[in-house]
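Undergrad: See the structures that follow.
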Structure I
Amino acid sequence: MRGRIPDSFIDELLARVDIVDTIERRVPLKKAGREWTACCPFHNERSPSFYVSPQKQFYHCFGCGVHGSAIKFLMEYERLEFVDAVEELAQSVGLKVPYEGGRDAAPREDKTDLYALLDGAAQYYEDQLPKSAEAKEYVKRRGLDAQTIKAFRIGWAPAGFDGVIKALGNSETRLKLLNEAGMVAANERGNRYDRFRERVMFPILDRRGRVIAFGGRVLTGDQGPKYLNSPETPLFHKGKELFALWQVKQANKTLERIVVVEGYMDVIALHQAGLPIAVATLGTATTPDHAEVLFRATPDVVFCFDGDRAGKQAAWRALESVLPRMRDGRQAFFLFLPDGEDPDTLVRKEGKEGFEKRMHKATPLSEYFFAELGRDVELGSLDGRARLAERARPLIAKLPDGAFRDLMGAELERRTGAKATFQPEAHSRQPHQRNAPVQRSLVRTAITLLIAQPGLADLVERPYGFLALDKPGVGLLAELIDIARSRPGINPATLVEQFASREEHAALDKLARADVVGEPEMQKVEFLHALERMKHQAVVQRKTLLQEKSRSMGLDNSEKAELRELFTIRPPQSFTDE
């Protein structure tokens, strides 16, 4: 089970959805033989290299390498989370997504009423804004135009203790929803009151544009904390959400970079100035979840902070969060502002062009990394270089295996003379793992043919004779056969999707895109032939092991009997030993 959605539902959904229809609603496709083609929506190109296969229910771009099922396409194109993509696809074919709980997870409840209530609260605050002279004066002073106010649904929480309660809490059920949504609080006597009062209100939207929380700003410093955010609720987790990410996605068909700033008004000022690429964290430091969301949306992220001590600390926490997600092709930059300035004030002084120039001069992660770690280090001494190496090694080790980590290690060696050695990551050890189809072999051939024709699994009966073979990918092949046998009619995309959360997914995805030669009947013959060869190889492998043991340690009676039996087994005449 992935994301508390039953696998059986994912199977049904992918079987019901036509990937050609799903993609064609967003990207114009043209028929090309048995497939459909277009210019890739994920990178700029002049001639089409993006192909959609109705037979495999897969898409693949030969230019940039993107590929996957209908779910994966929505995740990448619409920049949705897995669950959101499933929900959107399900809605398009009239299915309701079921959720189930596991041992470590509570069931995902239907929160439709909660979303509707929060949208109603946003509308209430919007309606109150033009009724307040002080609120109108504030937005005028901050230079916000009507279009910006509408785009961000900016509103006003009036004075009084029960404005929202009166407007929306007209039943005990609605009051409970207001409490669940974090819109009301209670005093020691249990009396409920509006959480937000006399504040300019900024709705916080999720990645599907639904209101999930609010941020409220006071007009003067003596009215309590400058900013007040909604508490954690079933819909809102501040360590995972980013203010204005929805608006950024709506404004940019192709998103090349995002700038992360600290305040709501900083975000809004940049958008209004013609830079609709700004988001903000919600009263918390950048978290690993934030980093993942950012890099799913864009390959380049600029973190913009004040140049003071607090800003430097926030920048370093952001760096630590993004390190494990710095796969090749991703870039992070750090922009520090002059004393006394913030993005709001700077963009007003320098305009869009001036702020863009600052972003283009932002410090790359690699430079900031070594500059910060070497700030109090004397690189002219052996002790100083050793200290830098000691600080940098464990951080560089957090980088994903790839060119960027290699280059960071080489830079550390250049600066200190110390080699950056790392423990191999799990995916680096795949060739030695039992379940990774990474070498060209009979196992790989069988898996490729099975993915192309999942119905071949019906030809294989348990117990699987090939399971005794000690080679990479054997266990995975057996698992694939089990899945395909248990789900008659499963298509290639659905079969591969079962491994979406596992490290084998990338290899299976690659095999799913491979061209399989021959007619279906010939593929069937080749598949069964591969299984027979594997079964015979297992016999040869076991016989060799027992012979070696006999020479070194001797065999017990059962092993001697087994070896005699193995010598009676002859390979089929159709092939000889590899």
Structure II
Amino acid sequence: MHQRPHEPHTSQWRVAALSAVGHVARRAIRSTLLATGVLGLLVAVVPRTTTPLELATSTYLCTGYQGCQDAGYGNSGYRQASSSMYWRMYAGHNCTNYVAYRLIQNGMPTTRPWSGDGNASNWGAAMASITDQTPAVGSVAWYKPHVTPAGSNGHVAYVEQVISPTEIIVSEDYWGGDFYWRRVTKTGGGWPTGFIHFNDRVVTPTTPPTISGSPMVGAPLEVASGAWTPAPTSVSYRWLADGTAIPGATGPAYVPTPDVKGKTLTAEVTAALSGYTPGEATLATAPVAPGTFTRAEVPAIQGNPEVGSTLSLTASSWTPQPAKTQTQWYADGKPLDGATTSSLTLTRDQIGASISARVIASAKGYKKSRSTAAATAPVLAKQVAISTGSRVRGTAQVGQRLRVRPGTTRPTGATTTYRWLRDGKPVAKATHDTYTIRKGDLGHAMSVEVTYSRRHFRDNVETIAVPAVMTTPKVRVTAAATRRKVAVDVRVKAVGARKPAGAITISVGGRTWQGEVVDGRVRLVLRDLKPGTKKVVVRYAGTDVVRAAVERTTVVVPRGKKS
């Protein structure tokens, strides 16, 4: 439920008058007010001037959100959040809403911890079990009704600092007034009725700190500080090995060094907040194990495994960098005597053997790490030499078969394998010495790879190009004549070429006409022809994938109206 305003509403002119007079005038006014009983009202009114005002036991340190910000005091974000209600208190300038907001920021639930009246006058009564006379940072300074500076509905403020058991600094917001920081002393009146301790006494872990990572040399460990109530302003760390502090290890992260191998690590976590008893937690690990190298790059063997050639080993890489590395070359898994450098020259003794290499990294406090390069293919004597090249027989035309005639090699006895290519890419399942041209090959560059292989020799691959694949068209000509006029219809079809195009020339009776095949068809009407039997010659020019063609027929041009 919404709560009623609880601050007094003393006229502003009294405050202005009080802040405008000098020290002597203030004294005179105060004496008069004491005599008339009005001073209690004036003390309860928040001053509207930035000049610190001392009223009996209070000194105002700053006025307003911006004024307090400029003076080095804050409002913990309430200026932006004041339009919301907290614990069902009125929003805006309101002491109960402001204090509820601060408590929620410190970890209290968003639901008011008691039921019933939410006016400031009821706070200490409702929470009597946690209310006493001891101030603490983060506690609530509670005033009963009519206890300076409270009005008829009481007042609450947030304790920002405890200077001594009799002197505190609070921040507060007033209904219908403004925001202030105020210093309060216990001498005379104006000291809070009590202090409500919701969550201010000790910085306590709500989620205990934990250590992540494995305790081993070189492996990072990190402390998650957990969650604390109230939220600390600082969290400090200290690492120890077998109970002895590690120099410089005062952060949440620590990487064990070889010096702490075998020792038990502990991490001390301290959460501090001014005015609170610091919260502490101690975490322990198992004894630190030897570190392990992480292979960043595995070595690789470069070079051709042939007699007389030199193989080299690319650099290995670990994290962290090892203090020492050792290299060993192997032939079929057996170590080669004296082969402990980054390169190896092959001899005839290694023909047929697979060559591998291993690098071992070592450092103090770490387990040795082995990095092995993948073995090569068996060492060969040399490459198969081609004496005469291969040839491809056949016509590169859809439906025709091509055949490879392999060449000769030195030494003799090499076996051959085949792979047909279309535009340089392998054709599926085309691995024989013959190949039948398909529709899909039309217009593409065909070739064949011939691989010569012989035991203990390196393969030699020969590539033979095949001319661009073409298709032969079928040209059908139909001629119909009327008096002095002939209509010629031409249809062109070609396997693999859908609706071919191209130029066409038609000759009738010694006269010639030009046309263009579109979508495999063309029709030309020839006029002014003399009567008689005429030869019709159709010449199709072809395209880049369709061959040229010629077709002939005859037509009779009648003398009458119809043929």
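Taken together, the values in this text are just the output of simple stated rules run on the coordinates, not laboratory data. Keep in mind that this is a model prediction, so the values were computed, not measured. Cβ atoms are built from the backbone, for glycine too; each structure is taken alone.
Undergrad: Rg/Rh (Cα atoms, Kirkwood Rh), for residues 81-288 alone was computed and gave 0.97; which structure, I, II, did it come from? Please report the intermediate quantities before stating the final value.
TA: Numbers: I: 0.97; II: 1.14.
That value comes from structure I.
Undergrad: Still on this structure, please answer the following. Kindly point out which one of I, II the value 0.25 was derived from, the read-out being FRET efficiency 1/(1 + (r/R0)^6) of positions 465 and 529 (r between Cβ atoms, R0 = 41 Å, to 0.05).
TA: The value was obtained from structure II.
Undergrad: Another question, then. Matching task: -2500 is the computed value of helix-only ellipticity at 222 nm (-39500 (n - 2.57) for each DSSP H run of 4 or more, over all residues; to 500). Pick the structure from I, II.
TA: So the calculation was done on II.
Undergrad: Hey, semi-axes √(5λ) of the Cα gyration tensor in Å derived from one of I, II reads 53, 32, 23; which structure?
TA: The read-out was computed on structure I.
Undergrad: Taking distance in nm of label points 7 Å out along Cα→Cβ at positions 329 and 345 as the criterion, which structure among I, II has the greatest value?
TA: Values: I: 4.1; II: 1.0.
Evaluating distance in nm of label points 7 Å out along Cα→Cβ at positions 329 and 345 on every structure, the highest lands on I.
Undergrad: Given a value of 2.0 for distance in nm of label points 7 Å out along Cα→Cβ at positions 129 and 297, point me to the structure among I, II it was derived from. Kindly include the intermediate steps, with their values, before the conclusion.
TA: On the way: I: 2.0; II: 6.8.
The read-out was computed on structure I.
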